[in-house]
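Pasting the structures in now, so scroll down.
All of the numbers you see were taken from the coordinates with simple rules; none came from a lab. These numbers were taken from a predicted model, which means no experiment stands behind them. Cβ atoms are built from the backbone, for glycine too; each structure is taken alone.
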Structure I
Amino acid sequence: MPKSKVWLQPNNEGLHNSQLQQSCDRLLRGGTYKDLSTIWIVATRGMIPARVVQSWLALMAPMNNKFTRIFVQGHEVGEAYNSGIEQILNHPELSKWKYILTVEEDNCPPPDGFIKLCQAMEEKTDLGHSPDVVQGLYWTKGAEGQPMIYGNPLVMPRNYLPQIPKINTLQECNGLGMGFNLWRTDIFRKVPKPWFKTVQEYKLGQGVSMGTQDLYFFDKAAKEGFRFACDTRVKVGHWDEAGQMMY
């Protein structure tokens with residue numbers, strides 16, 4: 001005959017309750033209990049490569065938070081971003097959301113990249129500041145590609161020379177690209193318009209001025225006291241569709 005089993009009263013408090021401090025620390029690091037509402041803006045010419053779309057479909061968003069996408073097509077890149085952000089700030093619901101995510105149509109973030117950028121917004125750089133804009137690490141295309149981390153805030157006069165990336169950290173800088181960036185929505189209420197402008201002009205007596213729409217913004221935002229950083233944990237590929245190469 002089978003022997004009967006005697007059941008003693010087990011400990012039913014559960015794994016997370018039994019390690020309460022570690023569990024609370026994990027929640028604080030992850031930040032998922034906070035408002036992480038985000039609008040993703042894509043400025044596009046209309047055709048996005050399959051390799052890029054595949055990476056976007058794998059991108060995780062924080063659980064139980066509001067998240068949506070806006071595609072802006074048919075504008076010059078600076079005007080596309082200006083238009084998308086203007087729509088957000090004038091919208092009765094979206095204007096209340098906390099973050100804006102920009103992802104360019106040839107950038108491939110890792111699946112956990114967005115979640116890590118959310119975490120980075122609550123962290124501090126080596127200079128003791130939390131960033132107002134944080135970007136994943138990506139490089140310009142080509143064998144001689146440069147990291148999109150521009151200018152060391154400790155070096156004067158202010159410049160936009162590419163920094164050498166530090167390993168797996170939050171690296172403060174003077175400027176970034178826009179390929180995979182998380183922005184605090186409020187920054188666009190405090191930086192004067194136009195936010196983005198591709199500069200290609202000549203003025204008599206002043207010479208030639210040239211610059212991309214991203215560094216135009218960061219130059220203006222820095223004058224308002226905002227800070228920027230690259231999260232080098234977030235490795236973002238830069239896809240060359242013509243050459244079928246990820247940089």
Structure II
Amino acid sequence: MRCSMRTDVIVKTWWNDLSFCSYCLRFLEKNWQEPNSEIIVLANTDCQKVCQDWRFSDRVRYYYLHPWPDGNQFQCYLKFLPDNFSDADVLASIDYDCILTEPMRASDKMSDNKPIICYEPLSEMVKNPGRIMAINLWFPIMEYWLGQQPEADYMCRFPLMYRADTIRAVRRLITRKSGVGLPEALYSDVPFRPENFPQHPFKMCEHNVLGFSAYLHQRDRYEFAPMAEASWPVRQYHSWTQWSAERQTELESILMAT
């Protein structure tokens with residue numbers, strides 16, 4: 001079934017992860033089969049010399065932006081601005097270290113033309129010691145911006161798909177609550193270092209805030225599915241620790257086999 005709403009893909013990357021990103025794009029070029037869909041790459045300005053030598057089709061479009069000292073919160077900020085780069089009705093966000101291993105269309109992640117948002121219930125997360133950090137970091141942020149205690153994590157199963165008007169609504173929510181513009185509300189000059197992740201002063205976790213807002217305010221326009229019951233052909237890696245020559249060989253072999 002074809003999606004009746006135009007869908008573009010958004011990929012945010014930075015210098016340290018261009019190797020993973022190049023494979024993310026190669027797999028998207030091969031397997032993202034949504035008609036009339038662009039793949040929009042938002043990259044820091046220092047990536048331009050590398051990206052301009054990549055040989056992808058014209059549907060891959062690049063935009064280069066000056067990052068904040070806090071690269072993590074800068075990418076969160078950009079996730080609220082996709083309509084600056086796209087006029088699509090739906091935006092499919094995928095991380096640069098995610099690999100789409102099989103053919104996929106936007107309708108594969110929709111139900112009755114409603115984007116599917118996967119979630120992991122808090123009741124399940126507390127049973128897993130590895131998820132306690134996520135609870136401690138992201139749940140207070142969701143509660144701060146949306147004024148209610150969340151009962152789930154919504155950053156599950158890339159690509160994460162949102163209606164463009166949902167993103168605009170959350171953008172307005174942020175500016176109303178903060179009383180300042182979006183960049184002023186989210187700006188951080190604390191340099192982000194992966195090794196200091198648990199102690200970093202996060203202001204925003206964009207996918208959780210978007211997903212929780214959709215659940216609270218636009219529930220009839222989305223389908224919500226427990227993470228354990230949903231899967232898509234996307235293999236997610238951890239870019240900080242999993243890039244290597246062996247990983248590159250693995251990805252090349254997957255490309256050749258599919």
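Using the calculated result 17.7, 52 for Rg and Dmax of the Cα atoms in Å, pick out the matching structure from I, II.
II
When Rg and Dmax of the Cα atoms in Å, for residues 158-221 alone is computed for each of I, II, which one produces 14.1, 46?
Of the options listed, only I reproduces it.
Please state which of the structures I, II yields -6500 when helix-only ellipticity at 222 nm (-39500 (n - 2.57) for each DSSP H run of 4 or more, over all residues; to 500) is computed from it.
Here the read-out was taken from I.
When distance in nm of label points 7 Å out along Cα→Cβ at positions 14 and 70 is compared over structures I, II, which one is greatest?
Greatest value across I, II: structure I.
Suppose you compute distance in nm of label points 7 Å out along Cα→Cβ at positions 126 and 142 for every structure in I, II: which one lands on 2.8?
It was calculated from structure I.
Please compute relative contact order in percent (Cα under 8 Å, 6 or more apart) for structures I, II and give me the label with the greatest value.
Largest one: structure II.
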